[in-house]
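Each structure below is given as structure tokens.
Each reported figure results from applying straightforward, stated rules to the coordinates on display, with no laboratory input. What you see is a predicted model; the values in this text were computed from it and never measured. Cβ atoms are built from the backbone, for glycine too; each structure is taken alone.
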Structure P
């Protein structure tokens, strides 16, 4: 057997994240009840806790620690393993040895050994190998929001075990937000009796209107003793817990208990639905800073972490603009505006934490008004915040929502459980690269690591949360640990499939949708719509139909992208041999005269609603109500002005467009929508206009016009502009979302 073949076999045994170097031998080590473990002097026995617990569940017996020579030896040798957290795992037929650079390295060697254990016929074996391994990034993080939904200590400990198994060394614990305050602060007992609870919880998605509620009081908090226990539990597994105490925004739960800390004095209530709220901490009130410093004085002894996360994101300035105290603060501190007031707020809290020997992390909005000197930026809105921080020689952690938000959908299948609005399939998470090309010279060294985030709006139980976290968290682990050049998605999937029994033994409710069919729409050379289908399941085949019937082994076998020639529903299924695998794929097509035609836009779409070309406006596929499928084109404050060129003058009898209206997502209908036609592209005649769009969701505009001759179709949509007072996120720019410019 060659080294390459051997390495491939070890990969299939599920070492995740992928080690730096693997060599396999033909030797096999077999465990028996007499197998013992010897620890070099100084090695903490806590390193063995998780390993021994798992091994006992697998084998039915434990492995004793003995002082004499044993079958398993654990050593520390920073000369032999020079990289922090690195290790060497060696397996022969007679011995297993792990040498770590430090305690963490020994621990991570044991985590790899867990993944290599092979139970069969009542025996536990490990294939002979040598693994030399160390991490790419020092910061490897996972975030969990417990404010929207509260998870008990047992669930948190279970997930910490899983973080440790995959060598993630930081747990970012989001403890306070508008919907609940989750940590006991003895000086402020109302945080426990009022802020930790909300009257009820929204049912369904935030975008729904009107909002519906369950009428049930909801909440909970962690006592300081519970927090201490969790922190100790994590430390024993070489995980640092970073607490987040949100400020100056996302403060509604705290204001409900202590209304004097807000700009208006209340009354306030702990939020019952998800979103951003105008009521924030008053930055002109000295009592605000006294309160937060007192809170931190109780938080800091519980968390020995270097970093304390202070949030800093999504802080509307609406109340600050009309607050006499805030305006006086701006004047007294010679600040330019409310953005600099936020910088003042963050800077003041940073100085306090620095005086206690700690450093702050904040979301990338802490860049507003100028970055405070020692702050670390956690870049979530995109990569721009991290890039800007690194260029200013500030540390940054990459966590862009577009790639590593695990509360987003991981599949576009309609049967997916309710989730956040975005789309981050396993492949997208895995292929994220934290070091961007914009960072040159020594700037890249300021990117300290990468983190995945999980917000719990739509994760209302541990089982639901686990389905969102796993297996995407394993992809995050490989981004953070494995060298960029060594990453290989196909190899990762092989190891992940081998990992499934381990996840099941650990009672993890992991999603299994990653091998299902995905599709890609392209434009053929003759400007028709082509559909490509694929599955990552090895040895499988795809069968499909175009008439809406269920696909089977007698249906058409997919071999190459095919042209859509008529309106209708395509269905496809993966078959592993003769057995169907996963859910049936479906996609509806609506063909019309504008399919594949040239579209010219006066203003370019923005943000996550810019597919990069105009083909999606004329591809016959309608964007879904989840707005995460890349079909919607969004204009933030800008008007829609689109011209479709049919290529020749021809008869036109019906025009159409889809408009997405979700005020709770800042998606507003146009104040005026019009269609115009032209034969020469110069002189246009208006043939239709509409000012009312009644549906909360997709408004399908279909304008029947008199038989007319036209080559050019112009569609104009007047953006709402600024969201009016009294509406969600009043004062922000409205989004205008459109899809499919139809001509019949």
Structure Q
């Protein structure tokens, strides 16, 4: 049986329902019809409806201030954050910077003679000029240079490239600024000689620069495309401009917040990619709900003010509830010690907060002032309004799933499981030069270093640093320790202050530069790829070697950094996952009054994300589609799957709330479970699919980035949004309701009456 009030609901609206009795009273011109407030309570009118012009003026002022503050955001952000600052490897890196500034070069200057002779007069002139300028720079330490000591190891095998190894002191960002200045002076082509920069510091600079450039490209693609799609979805040009404006305000405001946060703590530059996509996407989601519901309420009559009042009590409450879930899930990223992940919590919460304020403040004020003009420049007609919601496209899709729930549910679940199978052989690591496109300078320099100077970076695989090695005047203890380290599988040679060791035997005299007062270091040479599972295991074996006298040593280097990052993420993951699950269960229980629906939401989201992550392993680990997508296959950056899962999960809860609100509205009105689901999906499906498509566009725009980290995040999140909106909301949820029947709404009697009000609006 179809209720008259429900059959008149627009296909492009979704919200938490106002009680059906209230809706019908308004439609009939009841005692409160057309009135913005209940009698005797004029003060309950929301601020945007009392002073719309003042709200819009304040919003414009906020935008101007935010734009000014946000102007320097990228310069205030950092490119690192992939390691735990409290880890053993971080302590080793700090000791190396303080005690052994020339220990591990972080900048390589390659002088390439186009004629093939690195010792030609032109190449020598350019090389020596570069060395002189580097040596005069405070904080720059020359480690070795072909143009000071023309050793064979500092010249490429074909004789065309001369190498200069440099260590730039300071933290990652200070070193990056120094190298950027040097690069502007020294790099480039002159007199048939090309000077290129490589090494970790230049890689970080290139990642920063590419991220900033790609952010501009993503915005230039996403904004006009989103606006075009909004015109089609809203069926009007004026209505489509509103969410675009909210998105711009959200992006500018969140960037300004991020700059303020960066003054207090470290913030990753990569978090700006989330602001762009989330700001536009959520602005579309929330504006779509508000505008669509407003159109529906205006069609019922009673005046614009009354329509907006009812809209804010219905769709507005859904927006607020949905934003609360999204923000709290994103906030769980602070459970990790890596500031790369924490940065996305700051960026995400700021973006969600400003977006929801825009959707509940300036947007209603704008709608009130526009009145009938909100439908100006109308495009097409809304024919769905004349069709009962359960007979619309998404209602029929839900009906099909519910006719054969076991078959449809198992087919979709099996497909997602198959997609997730590549997770079984996933490889993880820490970003290196392979995250950059092949035309990036530091990427080309790294390839050249690896092929022409194979020993230039192997000392950075594992390094052991002792801050104070005392009470060993004869060096016997140190000799025993170095000998034991040289016997560790994967270690080719150990350089120490008491001699060089290989395979447990002395193979050379003491190496210079390994002592600094009471501090000392041991350089472990290995052919193991540092940022790999083998490198992580190597660091673990080195740490397992007993240290004579119980002395304190720190194991650092690239392999140790990977091991520590893995351990840090593993330590924070249970807390983050636990908080996410608890937040979902509690908030959805309060919203629906059901115990099973929140559990269903967690399990279905986990299933969908498993499929997405498997697909990402298949693409980015295994290298399928690497040619068309333009990236180099490599181990997944440890932090990126965590980030993708958190963001995609949060956004999926957005659509969970949208769908459940409509289903609950029909169920509370007295419809049986099957009709409630069909009608609920028929009403919310068009909005969910449209909102998901528009949000996916924002993330797919990030996927255009040349940096594989951003490409992974953008494509993975976009695919997750589409799969969630189509397969999980369209097929699995109806199948679940059909199989569960009335039990879907079950909750213990003692607490049920207190719950279920989150998506139900009282008088």
For this session: For the read-out Rg and Dmax of the Cα atoms in Å, for residues 49-448 alone, a value of 28.1, 88 was computed from one structure; give its label from P, Q.
Result: Q
For this session: Figure out for me which of the structures P, Q the number 43, 18, 15 belongs to, where semi-axes √(5λ) of the Cα gyration tensor in Å, for residues 65-248 alone was derived from the coordinates.
Result: P
For this session: Name the one structure among P, Q that relative contact order in percent (Cα under 8 Å, 6 or more apart) of 21 was derived from.
Result: Q
For this session: Could you figure out which one of P, Q the value 1.76 for Cα Rg over 2.2 N^0.38 Å, for residues 145-256 alone was computed from?
Result: Q
Exercise. Of structures P, Q, which gives 7.2 when distance in nm of label points 7 Å out along Cα→Cβ at positions 97 and 657 is computed from the coordinates?
Worked result: P
Seminar exercise, completed: When P, Q are compared on mean count of other Cβ atoms within 10 Å over residues 473-480, the highest value belongs to P
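Which structure, out of P, Q, was P(r) over Cα pairs in 20 Å bins from 0, in percent calculated from, if the result is 16, 42, 27, 14, 2?
Matching structure: Q.
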For this session: Identify the structure, out of P, Q, from whose coordinates mean count of other Cβ atoms within 10 Å over residues 89-96 was calculated to give 21.1.
Result: Q
Seminar exercise, completed: Computing helix-only ellipticity at 222 nm (-39500 (n - 2.57) for each DSSP H run of 4 or more, over all residues; to 500) for each of P, Q, the value -19000 comes from structure Q
Exercise. FRET efficiency 1/(1 + (r/R0)^6) of positions 401 and 489 (r between Cβ atoms, R0 = 30 Å, to 0.05) computed as 0.05: which structure among P, Q?
Worked result: Q
Problem set entry | Which entry (P, Q) yields the derived value 5.6 for distance in nm of label points 7 Å out along Cα→Cβ at positions 121 and 665 | P
